[in-house]
Structure I
Amino acid sequence: MKRIIATHINPDLDALAACWLIKRYWNEWGDAEIKFVPAGSLYTGSKGEEVVHVDTGGGEFDHHQAGGVGRLSSAAELVFKKRVKTIKWLKDTEKEALRRMIQVITEIDNFRELTWPGASEDRYDFGLHEIVNAWSGMYADDSQRVVAMGFAALDAVLVVFKNKVRAEGQIKEKGWEFESKWGKGLAIESGNSYIEHLAQKMGYVVVVRRHPKKGFVRITARWDKDVDLTEVYERLKNKDPRATWFLHASKCMVLNGARSNPKMTATKLSLEEVVGEISEKLI
């Protein structure tokens, strides 16, 4: 039987996310074809087709009839809660990442981003929902192109959210705090680079992350705390001259290993030794 996902022409982020969830997570629906109809309409299928409507048609996954006063909903939320949330093989990390993604999409689909702090600021115009709206105008006669680009973007956003969920758990379970002359620091063994920015957003002034397999070390610090890692950089170079050390122009990063330079040599220093050059001698 041929499977069809029907949604509205010029799909918005919610419609894209609902289709994406079905294609990515429903058994046997990965190869389903997406068809487009005017908003509110039904797709008239033919014999031998199994059709699911999302964000249109008034069916199970059309939230325009499913809500109520004070109840936020979206097509993506309906698909997630009814068909994805209960999947047993889905790992908890991915399920939580999806839940949080869908929560944001639902807010946007119900115009709640209008009340976000600084809602009119330019930074929000980099948001995926604004980009999708632009694509729908740029490629108004090619909704399949919007779907392809939207799916790729959602795949990437899922990676970000999974890294964030993992980072939160790893900071709590594996991170340990230290004091520097600039303020509280966090040290951790992890291959998750998202930890660095998240920890700084959480209030840590200095973050030291060592990759447990590759041995690379990254020291990052908040730019707004008058941190200057030059002395730390010199100490580490003297302690392990064989390793590749790079002091960023901001003086807020000392890098030993970066995706942009795979030829860097990892340090032999342990995480504790690196932290010792920051905490014990600079308090």
Structure II
Amino acid sequence: MSVANGLEKMAQKRRQIGMALIAVLWMVAALGIMMAGVIHVVRGELRIVGNARLEVVNTALADAAIRIALRDMVVNKGNGFRAVQNRVIDIFDKQVNLKTIPLSGRVDLNSATTELLSDVFLYAGGESRQSADNLANQVIQARGQKSAQGEAVKLHAVEDLLLFTRLNYSTYAKIKSIVTVDLNGSGRVNPLAASLDTLRVLTQGDVELARQLYASQLSNPEFMDLTRLTTTHIETAPVMRLALQAVVRVDDSSSFMREWRVDVAESSRGLPWRVLGMDAGRFVPVEATE
């Protein structure tokens, strides 16, 4: 009996040791999973902090380049701007590519004709002709509403398109960069300052002609052949309201872009120019800035 009892106790002890070992292994596995989760969270936080730091630094570089360009414009103020201008500005040994774009190269939502607005929704937004006409009429109706003083309300931001029309966001995303509310002009568009997408609108969907005009604009805008464009939609008069786009190269695949819209003919808040609006900076592929 004593031998049997001894063997039973030994077996029981082994079982207890085995259970304790399993419990320890489970605890080690759980701690490992917890540690992996903590490491994942910490790495994610580090990426967020790193991206935030990168955005702050590049925003500062872009804004500094824009202010330098504005200072030079004020010092050498001329009669206005007709075509896109490019220059490189060095900020703390970092090159910032700055593009000066007359806002007349965009379609003015507050003064463009119904036909031009319809072409924007059709050829840039991808809407059907009927839908494009309906949206254009909604814009005309929205900007024609009267205030208590009897004045036209107009659109105060491009985003107002989503408020006053039945525009879906995918179409809005396609057209938001080619329209503006920052002009007080004739409602016509300056092809010398137009983007490729805007030129597609002006050529009524003729992609090949738009590319030819855009290539001519990049090489020698003063000799662009505008004879094939609808004359009632274009105008090349100089303007003082500009979009300043600063692009900072981040790495081989991405750049940081920030845009100010300014009026260099007006002063505001002690500055010799007036800021009409600023777009939050964003990271874009290098190809999108070339």
Structure III
Amino acid sequence: MQYTMLGKTGLKVSAVAFAGIVNMDETPEDAVRYTAYAVDAGVNYFDVAPSYGNAEERLSGALKPYRDKVYLACKTGERGAAAAKAELLHSLKLLQTDYFDVYQLHAMTTEEDVKRAFGKGGAMETFLWARREGLIRDVGFSAHNEDVALECLKRYDFDTVMFPMNWAMGLTTGWGDRVAAAARERGIGLIAIKTLIERKWREGEARDFPKSWCKPIRDDEALSVAAMKYGLHKGAAMLIPPGNIAHQRFMIEHIDDCVQNPLSGAELSLLRAEAAKVKDEAIF
């Protein structure tokens, strides 16, 4: 497993994170097996959120033997201080931990999200309190809206940003370029999501990966590897797979090659050709 520094956090993280949603709705036995597999493979960063169904509960017991050896990240979708505090404390209890290495505002999407989270009585008041109390170490956020992400970066000196670094959108619209540049300039740890996403599910399409709300690449190793390399090429310190064990395993098995052999001209051409096929479809 390859490791790199996550921006200015001081955390040396595996280039692939464990997506906590992988454990959602799995049996406790499978959750233990998936978590142990990731740890044995060298994964040392685990990301989860209350909105992922029972993922926190499933990850909790499975991760407990390794808690002092890994970094644990969680999120809140609440925008008010009181609700965010309640959700933070509940997540700490569910995950049987005294602190989170990274705690994030989850799914910052609209201008209203920004106004509420950063305004008087907003969630950021809880983040600052929790950091003073030692309940969280580093502060981050996730977003799918580039303008909103950039506005968040103006409001606070974040440690991490989780954002889609998706080849299909990036190569046709420049999506993600501004966030990647801002993260690089400010030393913020960039965590890439949606690298293995091809497009949104089409209406009526069979969803063979039901925990992913977008269609992941399937059965195309060359395209998948190129897609992972694209995320790293954009400056991501770490990639998070779609929420299923198959893609989690794929990323773990191929990350060393992706880090050691950066995106080539031929791979970029492959991505451009595939991006052209879905340019008129929503990606996520």
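Throughout, read-outs are computed from the coordinates displayed, never taken from laboratory work. Keep in mind that this is a model prediction, so the values were computed, not measured. Cβ atoms are built from the backbone, for glycine too; each structure is taken alone.
Numbers for the structure displayed
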quantity: Comparison of I, II, III - label where FRET efficiency 1/(1 + (r/R0)^6) of positions 39 and 95 (r between Cβ atoms, R0 = 30 Å, to 0.05) is highest; calculated: III
quantity: Structures I, II, III, by Kirkwood radius over Cα pairs in Å, for residues 15-150 alone: label with the highest value; calculated: II
quantity: Label whose coordinates, when mean projected area of the Cα convex hull in nm² is calculated, return 18.4 (choices I, II, III); calculated: I
